[in-house]
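Just below sit the structures, each encoded as C-alpha cells.
Laboratory data are not the source of any read-out in this text; all were calculated from the coordinates shown. Here the structure is a predicted model, which means the values were calculated and not measured.
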Structure I
Amino acid sequence: KCFPGMAQAVCAAIDSMEINGIVGTLAGDDTIFAACRSEALAGEMVITLRDITKK
C-alpha cells in the first residue's frame, strides 16, 4: 500500500532495483503487487523492501 497515485512510481522503482527473485510488478492506484519466483525469495524481498523503507 502506498500513497494514492504513487503505485506506478513505486513499481518502476522496484523494477529498476533488479531485486533478486522479482519477476515483475503490477500497479494499481495505491497498491502494488510483486511476483516472485518462489516463496523463499518473496520473504527475502519483504525484508529488502522493509530495510529500504526504514531509511
Structure II
Amino acid sequence: MIDQFTVGDRVSHDKYGLGRVTDVDTGTTTVEFQDQQRIRVSSPYRKMRKL
C-alpha cells in the first residue's frame, strides 16, 4: 500500500531521513527535512512512510 500524505504529516524517507510535509499536489509531495532541505518527492512514494 502507498501512503497518502497531508500537510503537517511527519515522514521518514530512506535517503533524506525525517521530515514534515509542507505541500501536497497531484503526484508530488514537498517535504522539509531536518537539515532544512526541501525536497519534492514524486508518487509513488515507495521510499517514504508516515510516522
Structure III
Amino acid sequence: MKVEFPEFVERLEEKGLIYTRIAGDEDDPSSTIGRGWKSTFLTDDKAVAEER
C-alpha cells in the first residue's frame, strides 16, 4: 500500500492508525476470519506468535 499510496499511508501513520485482529486459538470455518492464531503464525507458543 505504501508503494501505491505513499501520501495516504503517511497520513494514517501520522494519526497513529493501528489495525488489530483478534483470532481464537483454533481454526473456525464458520467464522469470517476462519483461521486461529496457531495456524496463522504456525506455532502453539503465544509469545512467538506475538513477536511475528
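Tell me which structure, out of I, II, III, gives 37 once relative contact order in percent (Cα under 8 Å, 6 or more apart) is calculated. Going label by label, the one that fits is II. Given a value of 0 for helix-only ellipticity at 222 nm (-39500 (n - 2.57) for each DSSP H run of 4 or more, over all residues; to 500), point me to the structure among I, II, III it was derived from. Only one of I, II, III returns 0 for helix-only ellipticity at 222 nm (-39500 (n - 2.57) for each DSSP H run of 4 or more, over all residues; to 500), namely II.
Tell me which structure, out of I, II, III, gives 29, 14, 10 once semi-axes √(5λ) of the Cα gyration tensor in Å is calculated. Walk me through the numbers before you get to the answer.
Numbers: I: 18, 13, 10; II: 14, 12, 10; III: 29, 14, 10.
Of the options listed, only III reproduces it.
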